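Before anything else, here is the set of structures, which you'll find just below.
What follows draws every value from the coordinates through simple rules; no lab data is involved. Nothing here was measured: the structure is a model prediction, and the numbers come from that model. Cβ atoms are built from the backbone, for glycine too; each structure is taken alone.
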Structure I
Amino acid sequence: MCPQLENLENFKFDLITTNQTGEIISRTDGSARYFLEEIGPIRLKMVEIPGGVFTMGSPENEEGRYNYEGPQHQVTVPPFFMGKYQITQEQYQVLMGENPSRFPGRKRPVERVTWIEAGKFCEQLSKKTGKNYTLPSEAQWEYACRAGTITPFHFGGSINTDLANYNGNYTQGSVTKGEWRQQTTEVGIFPPNAFGLYDMHGNVCEWCLDTWHRNYQGAPNDGSPWIDESSQYKVIRGGSWINLNRICRCASRDFNFDYYNDHYGFRVVCNV
């Protein structure tokens with residue numbers, strides 16, 4: 001079980017809102033709570049995600065939308081905790097004894113990690129702490145990414161490359177071209193969402209617990225993972241440094257075999 005709420009610490013941040021062109025139109029004060037998981041040199045900040053109801057998927061008129069992002073449906077998500085950042089190479093090295101990443105850097109996200117290897121990290125973390133760590137369900141991931149918003153991005157109508165690490169060479173709509181860094185960046189250097197989570201758009205795609213379904217017909221509405229034991233495909237979310245901005249949208253979803261490459265990583269959740 002995760003810590004009781006009275007043991008949580010507060011942190012503050014700037015909360016940014018953008019318009020359809022990706023320009024910043026407002027800055028407000030944001031705050032969230034977290035607990036610190038310490039295992040030797042590992043310091044893992046787990047942010048409180050309050051429970052709630054949200055509309056999962058994208059509306060049919062959302063720019064950049066794919067048909068498998070629907071139909072939209074309401075999901076009730078119980079409270080949980082989610083990693084403030086994507087799991088870093090330093091954290092993965094300490095717990096798993098190796099660093100498979102193409103782009104070395106202690107504070108960069110670990111990549112070239114398969115779905116099974118990400119799951120093994122969660123198992124080891126659970127054993128070390130006595131808590132229930134897993135990959136997020138797809139519903140948990142989108143709920144946490146949106147952080148109460150209904151716009152294509154948690155920032156608002158669009159993003160720019162000052163707000164997220166993605167391929168800015170090509171854009172959609174009226175967003176201007178931006179930088180393409182062609183590699184990962186250290187976690188936490190871009191602004192967070194309203195829940196205090198960083199890099200939910202871009203940097204590395206994130207594995208989820210769910211197996212792939214081509215649409216949401218029959219999807220669970222309680223926030224649990226949707227698993228078909230006969231499927232070999234796993235869900236990935238969030239987009240990465242190599243993807244266009246449309247792939248980084250809150251509702252965007254993709255899949256692959258239990259496979260690794262240099263733009264797949266993960267973050268963990270702790271279920272209450």
Structure II
Amino acid sequence: MDVLVNKVAIVTGASSGIGRATAELFAREGARVGVSARRQSELDALVTQIERAGGTAVALAGDVRDEGLAKDLVATAVERFGGLDIAFNNAGATGQMGPVQEMSVEAWRETLETNLTSAFLGAKHQVRAMLARGGGSLIFTSSFVGYSAGMPGMAAYAASKAGLIGLTQVLAAELGAHGIRANAVLPGGTDTPASITNAPGATSDVLKFVVGLHALKRMAQPEEIARSVLHLASDASSFITGTALLVDGGVSITRT
């Protein structure tokens with residue numbers, strides 16, 4: 001359909017999972033894409049794959065907690081492609097798990113910096129480029145954890161992901177008059193390398209438990225989440241801003 005023709009997009013956390021699937025989908029839909037993650041080799045492979053499929057992409061490796069990366073990623077998009085229309089701030093981590101009383105301050109801060117502060121840093125520089133462009137779409141990866149469910153042992157993760165929804169709402173209110181929309185996507189269990197179902201030592205019982213939490217009784221594929229991100233990035237969602245979009249397979253409403 002090429003719904004993103006003439007658009008320029010940034011995707012963080014693009015080396016695998018939802019970020020990679022979204023970068024590939026954006027490129028297939030016509031966007032020129034700047035991708036970022038920590039692993040240069042994985043980013044290079046992604047760019048090669050996108051270019052072989054006829055798309056256009058550029059990679060910049062780094063740590064999303066570094067404001068310099070946020071600034072350089074936007075500058076690269078502007079210099080290489082002429083501006084910025086879409087930013088999918090997707091990078092994040094589960095962080096240390098365990099009871100609050102046993103969590104170190106360092107572990108707490110690392111999770112919040114990786115999931116929440118990084119999104120603030122990204123938006124800070126992305127907004128400036130979008131204002132120069134006359135509008136744009138900011139998208140953040142939040143979670144149903146901390147929104148519709150409290151999962152034991154995930155205090156830092158839940159707090160950071162809930163914070164993203166607050167950030168999204170404020171950005172939407174501040175920037176709507178300037179043509180910039182801000183939304184968060186809240187995935188359910190997704191079959192990615194970072195999923196607990198793919199963790200070392202994960203058993204079939206773990207997969208069965210996670211699958212059973214969802215009304216659809218299965219996990220999502222990264223491409224399914226990517227299609228929802230595409231909707232928020234495209235003009236099909238032109239009157240949607242400030243939302244927390246559950247793409248969770250019904251995990252938020254399931255009690256059986």
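Figures for the structure shown
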quantity: Relative contact order in percent (Cα under 8 Å, 6 or more apart) derived as 26 - corresponding label from I, II; calculated: I
quantity: Identity of the structure behind -13000 (criterion: helix-only ellipticity at 222 nm (-39500 (n - 2.57) for each DSSP H run of 4 or more, over all residues; to 500), calculated), options I, II; calculated: II
quantity: When mean count of other Cβ atoms within 10 Å over residues 86-93 is computed for each of I, II, the largest belongs to; calculated: II
quantity: Per distance in nm of label points 7 Å out along Cα→Cβ at positions 118 and 206, the highest-valued of structures I, II; calculated: II
quantity: Structure responsible for 0.85, with FRET efficiency 1/(1 + (r/R0)^6) of positions 126 and 238 (r between Cβ atoms, R0 = 25 Å, to 0.05) calculated and labels I, II on offer; calculated: II
quantity: Structure responsible for 136, with volume of the Cα convex hull per residue in Å³, for residues 94-213 alone calculated and labels I, II on offer; calculated: I
